[in-house]
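Multiple structures are listed underneath, in structure tokens.
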Structure P
Amino acid sequence: MLSCTTQPPVEQEEKKSLEGVWELVSGEWTMQDTIMTYPGPQTTDIRSFKFITEKHWGVAGMIPSNEMNWGFAGTYRSTDDTYVEYFLIQKNLENIGDSAVYKYKLDGDKWTISSDWSKEEWKRIE
């Protein structure tokens, strides 16, 4: 007996997954009364990477021009269009255990996440 169904190649399945290493391409963040954009007049040199495994995420970033850097990590869950990060490592200790909820769109190696205060575009590099 022959089956009429086909399985997509493994590399095609992986492209649907969030797993991988992502580099920040652009972003817009609203903080109090200020909107910061990247790339933009205030920030031209952000370097940020997000690492996602099957169950965990981490992000590391820096702005070399003002010696600012950051790192966060935790677990996550995702549905068709919602991505939630749970903070296990966080600079502000009172935020450990909190979460951030985003709407997201995955288009091949382009991942866009957005919330009430931010919009980020990431590119998969691994």
Structure Q
Amino acid sequence: MKTHKAYLINSEARRIDEVQVGDYKDIQNTIGCDRFDVAAYLNDNDALYVDDEGYLNPHVKTGFFYCQQFFAGNGLLVGADEEGESADVKVSDLLVAQSINFPPSEFEISDSMRDEAMNSWAVTEW
């Protein structure tokens, strides 16, 4: 299996690391989740994947900010080519460092924050 360069946003360690990922199982294992989703699309077909159940998992204690939006758990910046196939992430490590912030080290996701996140979701009819 071919692997590609990506950036892991490790919320527990409060750091960003270059990693290699291949298929969706690598993405799950790297983020540390069962389900992930695209949280943002960046230039050049790069995307930010996040733990889709970060707020649901009581083991997730912290997260990170990307462009002032908070995400519970870890994130992964990955790349794609023009056809949507996996590729090396193209965003520079400097831009990643400028775009990602971590909450203070004493911060912890509380039950009330989890409740607020869950209550903010709504099902809409077509």
Structure R
Amino acid sequence: MLFAVTGLHAQNVRVTVTGLRSDKGQISVGIFLDEAGFREESVSLGYIFQKNGMHDGTLTFSLNLEPGLYGLSVLDDVDSDTRMDYNILGIPREGFGFSDYYHSGFTRPKFDSFCFALKEGETKEITVRMRYL
């Protein structure tokens, strides 16, 4: 699954994912536009990145997005099935992270905690710190 925005006004978003534990599988990125979409797990844009460029647990890639408000979630999709795997207690078995926000709680974060505004003519730098339970 790879969806891209290639409009005339697309802005560059450089994403650095840190703390990856394994070079197996792939990175699944979901882009959300608001709290409702995030709660419903309805991604507006989805990207898949291979880990072949990973070095010391860090992977960097670029996205092209139109100006607007976005929230970015990352899944360390070790089994390459594009969805989070959970154990019998409902605890995630794969790593996850959010744009410029490290989620330390056990419930889902709010969209407002990890959203960012992208302005026309701007190149945005985003860091995603992975969390494993």
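Only the coordinates and a few stated rules stand behind these numbers; no lab work does. Keep in mind the model is a prediction, meaning the values are calculated, not measured. Cβ atoms are built from the backbone, for glycine too; each structure is taken alone.
Data table
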read-out	value
Origin of the value 3.5, where distance in nm of label points 7 Å out along Cα→Cβ at positions 20 and 36 was derived from one of P, Q, R	R
Given 14.7, 43 for Rg and Dmax of the Cα atoms in Å, calculated: source structure among P, Q, R	Q
